[in-house]
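For reference, the structures are reproduced in the following blocks.
Just so it is clear, none of the values below were taken in a lab; they were calculated from the coordinates. Nothing here was measured: the structure is a model prediction, and the numbers come from that model. Cβ atoms are built from the backbone, for glycine too; each structure is taken alone.
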Structure 1
Amino acid sequence: MKTYVREAAAAIAALSMAVALAACGGGDGGSADGAEDALKIGLLLPDATTARWEKDDRPLLEKKIRELCAECMVEHANGKGDVATQQQQVDSMIIRGVDVMVLAAVDAKALQPAVRKADEANVRVVAYDRLAEGPISGYVSFDGEEVGRLQGEGLLDALGDKADGGRIVMMNGDPTDPNAAAFRKGALSVLEDRVRIAKMYDTPGWRSEHAHTNMSGAISTLGADNIDGVYSANDGLAAGVISALKANKINPLPPVTGQDAELGGVQRIVTGEQYMSVYKPFEPQAAAGAEMAVALARGENLDGIAEHTTVSSPTAQAVPAVLLTPVSLTVDNIKDTVVKDGLYTIDQICTPKFRSACDKAGLTG
C-alpha cells in the first residue's frame, strides 16, 4: 500500500491512471498482480544529448530498483533538454500517482516550482546527479569540485613545461547546471595560479556544436599558436572543441580534458586527440539513487544510505547525500577502469578504425 496519502483529487486521478496503465500495459515495469497497490517510482532524466542518461543510468536504476523492490513499478521520462517539457513530466508523474521521483533536472533552479508541487502532493524527490532546488529528500552524485580538480591536474600534467604561464581556453558546462559551477570551481582551484586563462565560455545545454562554435571563435581571436591547452568540462564538449581545432588545421592538437568516459572520449584518448576524461562509475551512483528511492517509497529514512553526509542548496538545508569519488582516466589506466568495470570491452573501444592506436597503447595483443 502507498506510504503517503494524496489529496482526494490527486488520489482519484492516480487510481484512474493506474487502472488505465494496467489495462494498456503503459508501465515500464513491475508485476501485473496488485498493480494498483504497487509502489511507483518515477525516473526523470534531463536529455538525450549526453549518452550516459539512456545508455547507462536508466537501465542501471531500473535494474537496481527491481532488485530492491520486486513490487515496484517504474515510470520513465526524458526532458529532452527542455525545462517546460520536464515540468510537464513532473506534473504527469504526480497525476500517475508515483510515490517518489528520481530527478536529474534539466535546470536545477527552474525546476524548483515543480519540485515544490511534488512535495505538496506528498511525492518525495531524490535529486540525481544534479542538486535540484526545492524541498528534495535526498541527493546522489559525484563530488563535483573533485571532478574539476582532476581535470585541472590532468591539464597541468599534459602541459608539461607550459604548465606555468601557459594560455588555456576554458569550455565550461551549462550555466543552469549546478554541477558545471562545481566543476569550474574545482578546476580553477588548480589552474588559476598556474596558467593564463585566455578565454572562458559557458555552454548552454552541454551541446557539442556550441563548444565547436566557441572554440572556433577563440582560435580566431587568440590565434592558433596562442592556445596551449583546453579545459573542457565533459567529453561531449571535448568532441566539439577537437572538431574545431582540426577544422582550423591545428597540428599537433593541444591537450584537451573531458568527463564521463563516453566511448567516443575513450577512443579519442587512445588516439591522443583528447588527453583525459573523468570516469564516474555509473553503477554505484545508480545503486545509491535506487536505494534512496525505494527507502523513501517505503516510508523509511535515509540514515543508513547517506551515512551522515549532507549537502545544502539555496533552498534546502542538510539534505541527506551520497557523494561518490571520481577517477581520472588516461590512456594508461583504461584497462584498469572502464574495461575492468565492464563499461566497455576492448572490442568496443578498439574497432578497426582505432586498432593501430590500441596496439600502440597496449590495449590489444
Structure 2
Amino acid sequence: MHAPSVFDAFRATKPGCKVLPDGAFNCEPELARLDAPLTPLDAFFVRNNGDVPVDADPKDWTLDVDGVVDEPARFTLDDLRTRFEAVSVTAVLECAGNNRRAFDPPTDGLPWGRGAVGCARWTGVRLADVLRCCGLRREALYIGHHPPDRAVDGRGPALSRGLPLAKALAPDTLVAFSMNDAPLGRLHGAPLRIVAPGFPGSAWQKWLSRIEVRDRLHDGVKMNGTDYRLPRRGYEPGEPLDPADFDVIESMPVNAMITTPVDAVHVRAGDRVVVAGYAWSGRAPVTGVEILLDGSTPLVAEMESAAERWGWRRFRAEIVVPDGDRVAVTARASDATGERQPLGTAPWNPRGYCNNTAHEITLSIAR
C-alpha cells in the first residue's frame, strides 16, 4: 500500500473527492462538482489498478510500437507532436464499475457511486496515424497497451488492456498528451494515454509507453477471465463463473445523472425547481431525457445541442414540487439505438459492471 504521505499528496489535488478504500489511489467527486460541460481537473475521478508511476520528465518519455508491423518504431513526445497532426476530441470517460455499489446483492470490485465519470477535451494525435506509420501487416487484429505501473504488491503489471484494430484506427481514438487544454496530470496518465471514446475507462490506458500490434485478442493483465467483461447470460449470485460466458465490454450504455439539485435538498410545496444534469452514451447519440416525479407521467427535458458526438449533453426541466413529505425525481435517458435506462434496478452481473439504472434523487418537502 502507498505510504500515507503519498495518498495525502494525491488527495490534495482532488479537493472534495472521496477516496475509496483500496491499496491503489482511487477517488470520485460529489455529483454537484460535475455540473459543467467540461469536468474541472480537480473534480475528475481517478481510477488506478496499481501504483502511480514516478512523475516522468516528458523529454525522456518514449512510445514503442512493435508486433505485427513492418517497421517497429520508437517515438518521443516531440516526434509525436511534429510528425503527426494534433487533434482534439471532447469525450466522456467512464469507469465500467461506475455506480457498482447500487447492485444488490453487492459484487466484488471498488464500491463506486455515480461519480466515476467525467467529460474532458482531449488533445493528442490519432492512434491510426501512429500505427500506419509503422506499416500494419495483414494479420493485425488487435492492439495491446503496455504501461509501467505495477500491481500494489509489486509482483507484476497492474493493467494491460487493448483495443480491436477497428477501434484503434477510428479517427477519434487518440494518443493524448493534453486534457482540457492543459498537460495531462500524473494521476491522469501523463505524459501519454489512450483516448477511446465510448469504450470503458480501462481501455483508455494511462502512462502509455508501448503499443503491441497483435494477430489475436490481447492477453494482457485484466484482459482475460471475467475482468471488464459482461456475461452473455444471466447469472445468479454465488453461481460459479465460466469465463467462456463473458465478452469484453466495448461500449458503455446510455446513462444520465442529475447534478442539480442535490439529493435530499429541502424544498417547499409549490416551488418551481430546475432539475438539470448530463446524459451520454457510448453506443449511439443521446436522443432525449425524461424526468419522472414519483414514477408519474414523464416530463420531456429540454436538451442542449450536442457539440460533439462523444461529449455529454445538458438536459434541463422545470418541475413544480407537489404536496407531501418528499418526492422522488428520476432522470431517464435514451439513445439512438432505442435503448433506455432501466428504472429501479439494472440487470445484476457478478462483476458489477455497466450499472446504468436511471438516476433518482429525493427532495424533502417542507411544510
Structure 3
Amino acid sequence: MRPRRPHEEDRYYWLTAYFASRDLQVVMCRAIAATIVGLGLVPAVLLASPAGPQGPLNRGVAVGIAVCCLVMGWVWRRPRWPTRRQSQTTVVIGSGCIALACLIQHEPVVGMLGATGLATLSAFTMLFHSGRLLAVPWTVGGAVLAVLAARIAVDDIARAVFAVGLVLLVIVMFTVACRTAIRLIGIEPCHTGIEPLTGLLTRETFDERMATLLGARSRGDDRYLVVLVVSLDSFSLLTGLHGPATGDRARVAIAQRLRENVRRDTVLAHVADTDYLIADLFTRADPEPLTERIHATVRNAPFRLTASIGAVSTSLMPLSDQPVPDVVDELLDVATAAMAAARRDGGSRTALRLSPRLRVLDRLDDEWH
C-alpha cells in the first residue's frame, strides 16, 4: 500500500495531544467556539439591514443558521475535547451554513463579503485535518462564489471579477499561511500511535518502541531493562466527586509531568483510564530512583493523587534472541501483577520484581534440551 504523504495526514489527534501536553485544550476550545458562534450570528444581525435576508424563508434560514452555530459552539465549549468525527462534522456543516448565509443576502456584495468566512474554515481544516477534507469548504465556496458573481455581473462585470478575486485571494492566503506555519513549527504527525487525550504513546506504539530498546542490547553502558506499570489510586473517587472532565484534566496534567521527569529516550505510554507504561534502560538493576521520582511527580501534580507502581527489572542480554512481542507481553504481565500487589498493600507504593524468571527464557532452555 502506498504510504500517505504528509499533506494527506489527518493531524487532529496529533494536535489534540500537542495541545493537551501544553494545557491549551481549554483555550483552543473557547477560541473555536467563539469563532463558530460569531460567524453564525452575522446573518441574524443582518436581519436588521435592508441588504440582509429578505422574506420569511430567508429570514427563517438566517435564524436556523444562528441556532445551528450555537449548537456547534456548545459542542466545542464543553469541558471534553471533541472527537475527530465531531470536528469533521463541524467542517461539513460549517461549510453549508456559510454557503446559505451568503446566498440568502439581499445584496450579493454582502454575500460575497460573508464568503470570506470560508477562509477561517479552510485554515481550521488545513490545521487539524487532511487535504481531502479541505475539498469540502473549497468546493462549496467555489459554487457560492459562482452564484454570487453571476448575480453581481448582471449590473457590473468588473465588480464581480474583483469581488471573486479578492475573496479567493483571502481564502488561499489564509490556507497557505496556515500550511506554512505548520511546516515552520513542525506540527506534523511523526507517527500515528499517539493517545489523543494525553499525547503519550498508545500500547501499540509502546510495543514498537520497546523493540527499539531491546535492539539496544549491544550497548555496554545500559545492561538492565526496567518496565513500570503506574496506576493512579482513587481515580474513580475523583471522577465520582468532580466528574469525568476533572479526571481527564488530572490524567493530562500527570502525563505532562511524567514527560518532563523522565529521560528523553524513555518510552512512555498511557493505556486504559488510569495506567501509564514506562520503559527504559539502566546501568543498575534497582530502579528505585525512577520509581521515587514517579511517586513524587504524581503527588505533586494537580488533584494530589497517588500511584501504585509495579516494576520489573531484568538483564538485557538474555533477551537477545527472544521474540519482541513475547518479551514485552510477559514483562508487562509481571509488572501489572506487581502493581496489583502494591495496590492490595494499600497503594502509594512500589512492588519490585527483580530479575524474575521469564517464561520466554524457559522455552529457550527447553529447546536447547
Work out which structure the value 25, 16, 9 belongs to, where semi-axes √(5λ) of the Cα gyration tensor in Å, for residues 274-321 alone was derived from one of 1, 2, 3. 1
From the coordinates of one of 1, 2, 3, log10 I(q)/I(0) by the Debye sum over Cα atoms at q = 0.16, 0.25, 0.27 Å⁻¹, for residues 210-289 alone came out at -0.68, -1.20, -1.32; that one is structure 3
For structures 1, 2, 3, which has the highest computed value of Rg/Rh (Cα atoms, Kirkwood Rh)? 3
Check the numbers for distance in nm of label points 7 Å out along Cα→Cβ at positions 50 and 282 across 1, 2, 3 and tell me which is largest. 3
Quick check on the output: -12500 is helix-only ellipticity at 222 nm (-39500 (n - 2.57) for each DSSP H run of 4 or more, over all residues; to 500), derived from one of 1, 2, 3. Which one produced it? 1
Rg and Dmax of the Cα atoms in Å, for residues 202-257 alone, calculated, reads 16.7, 50; among 1, 2, 3 the input was structure 3
Supply the structure label, taken from 1, 2, 3, corresponding to mean count of other Cβ atoms within 10 Å over residues 98-105 with the calculated value 23.5. 3
